[in-house]
Structure 1
Amino acid sequence: MVTVEDGRSFVADAAILTVPLGVLKAKLIEFEPKLPEWKVAAISDLGVGNENKIALRFDKVFWPNVELLGIVAPTSYACGYFLNLHKATGHPVLVYMAAGRFAYDLEKLSDESAANFVMSQLKKMFPDATEPIQYLVTRWGTDPNSLGCYSYDLVGKPGDLYERIRAPLGNLFFGGEAVSVEHQGSVHGAYSAGVMAAENCQRHLLKKLGDIEMLQLVSLRNEILKDSVPLQISRM
């Protein structure tokens, strides 16, 4: 049974948990029975990084047709780069990427202040840059539904953490980028881990229920999945 914040409860034969690693590390979900120590230790020993985006939409393009525009700063703290979405989508949009401690500090600013800072960086490269007509700022580090952006290995920690977090507990299965051994920290890692969790959950239910109708549904799903390919995007 799963009980949500508003008091509603949902009963099922199995469940798949795909919340971000930051939420698990913050212990915002109460498990009954409690998670075993080996699972708790794996969650604790894996790092959570932060990377935020400030998307700027302009009325016209004034930058070269390249994929990336980099900024070299006196220290690594304020180094960043712009993704040129115009090259991929045709829309006059640049996305500034900020990671690490710098990403957390940007979250303390208002949307307007964050956009103004990014524009000051952009004008160092293009003094005649026009002002954006629209902007959007992410705050993955303080968003209560994420509390971070991606998982990463901490120095000196065991090498099997992703496998341990992914390991099911009875009828509870785990998905998300933090359980992907080969593609952690990425959207396609989250996608592939979700597919794996769903398949493991299906096998569990088929073994338990032995329902021929479910077998037919799984077969149909596999035909659909076979023709689908996830977008290869680095991070949210």
Structure 2
Amino acid sequence: MAASSSCAAMTQDITDRPIDRRGGRSNVLGRFIGLCVRLACWLLLLLAAAILLYRVVPVPSTLMLARWLTLRPVEREWVPLEQISPNLIRAVIAAEDQRFCSHRGVDWIELNAVLEDEDGPSRGASTLTMQTAKNVFLWPGRSYIRKGLEIPLALAIDFAWGKQRVIEVYLNVAEWGHGLFGAEAAAQRYFGKAVARLSPAEAARLAAALPNPLLRDPGKPSRVLQSAAARTQRRLGQLGSLGDCALPD
């Protein structure tokens, strides 16, 4: 309520002014600006409410919502973090975001390295938290606008959710094939078992498929996928206990 009152107060002076016929254009512009500010405030309030709600309820991704709206099938079974194999949790951290437990949603070290690349950005710097923000709140594809929105969203959900909830949501909304979302559905399709029972090798193959889930098949791994999975397993040895922050208590 306090935030809503602040939004109203910010625009009241602009939108409630009496019409001045001699300055009609400036009056219309002022009302338009006031409307934009008010809409922005309400969008921020809705976003904050969604972040708080998503702390406790199963979360869809924007890709899942798009498929539902276009009547395309979605295969996903939400599972709590306690029912996800620690092998997969650690493998995803090793493959995608080795500093996951030490940053606050954004890996500024990696981001600065990418921005300072003399040949221009040649790789991504998205943390698991930023990927979660994109999957849940934003749209697919590459753009500087979306990347700019990912950063404050990642900082917000890292603060509001914590590491365990971030990884739980990520592993339940990540895409692992056409219409296939979440680790449980992926484990069932590719290995015929619950995600809780994944071996280290199977977990590494699932994690290695994430950068290109529509072309990489963990059930029938190509040489590229096998190489990426082996690299993930080597990183696991280097990770040590640094990935334990996301493991269930």
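Rule-based calculations on the coordinates, nothing more; no lab input. Note that the structure is predicted; figures quoted are calculated from it, not measured. Cβ atoms are built from the backbone, for glycine too; each structure is taken alone.
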When mean count of other Cβ atoms within 10 Å over residues 51-58 is calculated for structures 1, 2, the one with the largest value is 1
Distance in nm of label points 7 Å out along Cα→Cβ at positions 99 and 171 gets 2.4 when computed on, of labels 1, 2, structure 2
The highest value of FRET efficiency 1/(1 + (r/R0)^6) of positions 27 and 139 (r between Cβ atoms, R0 = 25 Å, to 0.05) among the shown structures 1, 2 is in 1
Matching -11000 (helix-only ellipticity at 222 nm (-39500 (n - 2.57) for each DSSP H run of 4 or more, over all residues; to 500), computed) against labels 1, 2 points to structure 1
Distance in nm of label points 7 Å out along Cα→Cβ at positions 147 and 179, calculated, reads 1.8; among 1, 2 the input was structure 1
Taking mean count of other Cβ atoms within 10 Å over residues 91-98 for each of 1, 2, the highest value is that of structure 2
